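Scrolling down, you'll hit the structures one after another.
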Structure P
Amino acid sequence: MRIPWNKKDKARVVREALDAGAKRVVAGGGDGTINAVVNALIGKGKKKPRATLGVLPLGTVNDFAHGLGLPVKDLKRCLEIACTARAKKTDVGRANSSSFINVTSGGFGSEITATTPVEMKKALGGGAYTIMGMIKIFKLKPYEGRLLIPGKKPIKGNMLVMAVGNNRLAGGGTLV
């Protein structure tokens, strides 16, 4: 068992596990932790990962775990599944220089995710995102961006919300 003590430490902990010969890495945490572990496992995505990923849902909302159909209320069963279940291939997306396994977003949704205080999430769970959204909606303005699709010209434009998902749940349990 390896425990990262801060956000920046997660990649190092995964590298240490891989260097020690781990064939499966179980990420205990929420969607952010799982995403950090995925990034450490696949790097730039040029090579096949050296280990599979198991999920132990310990986060605020656990969108990815819910989308997988894990029994998130039964952590003992989730740990058993994470450690012993047969690995399944899962798509991993790429946005800018980071990978994502659940969803990546831009605009209003990502602003809410980035600015909701941890203490608020601990106290209110997924409702914290709703409250933060209600606070921020009064200053809503379009964001500029561009969509890059391999083999096509970039599409420039303004957006309020953008999301690309690999799962049916995002943003605190919202069905996408």
Structure Q
Amino acid sequence: MQAFVYEVYGPPEVLELRDVEKPVPGDDELLVRVHAASVNPFDWHMLTGTPYMARLQAGLRGPKDGRLGVDYSGTVEAVGAGVTRFQPGDEVFGGRDGAFGEYVTPREAGAVARKPANVSFQQAAAVGIAGLTALQGLRDKGGLQPGENVLINGASGGVGTWAVQLAKWLGAEVTAVCST
């Protein structure tokens, strides 16, 4: 398969499209053919190695795993022996390292869900980190309840646009602000 990979930290020019080994799903994994992937600040941090905390995850001197990308959507092509919630042909989206390649192997219990039929692959791939961050912040950590007031600072950014929509969906009164 082909995937964008990098061996050193740096600007986007260090990325190369290469032939790499196609992953094989483990017992608890799915093999997903990627139809769309989105780019977010996490990918930039991993590519550039900044802030330096990113290097603690990716590798101090250089990336240990040179595959990049997290947010994806696609179609399940195969499942591991222990997978029960998904089957080949299911359209899914989620987060998994290596999304800038033709295939990813998310764990069934990991960040993967069925793609709604009324959502395109491109739209589903754009949910990932930004949508999950907004949902966790508002609902899980913030405990936002219907009728409460919430201020979304940075409402025009990736997380902010999701936060505005999710806060309204949760029944909150939203005040949204952003820079010019």
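Here, each number is a calculation from the coordinates, and none is a lab measurement. This one's a predicted model, so the numbers in the text were calculated from it and none came from an experiment. Cβ atoms are built from the backbone, for glycine too; each structure is taken alone.
Tabulated data for the structure shown
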{"quantity": "Structure responsible for 130, with volume of the Cα convex hull per residue in Å³ calculated and labels P, Q on offer", "calculated": "P"}
{"quantity": "Ranking P, Q by FRET efficiency 1/(1 + (r/R0)^6) of positions 1 and 105 (r between Cβ atoms, R0 = 25 Å, to 0.05), the structure that comes out highest", "calculated": "Q"}
{"quantity": "Among P, Q, which structure scores highest (criterion: mean count of other Cβ atoms within 10 Å over residues 57-64)", "calculated": "P"}
{"quantity": "Comparison of P, Q by FRET efficiency 1/(1 + (r/R0)^6) of positions 97 and 129 (r between Cβ atoms, R0 = 30 Å, to 0.05) - largest value held by", "calculated": "Q"}
{"quantity": "At a computed 4.1 (mean projected area of the Cα convex hull in nm², for residues 65-120 alone), which of P, Q", "calculated": "Q"}
{"quantity": "Among P, Q, structure where helix-only ellipticity at 222 nm (-39500 (n - 2.57) for each DSSP H run of 4 or more, over all residues; to 500) as derived comes to -5500", "calculated": "Q"}
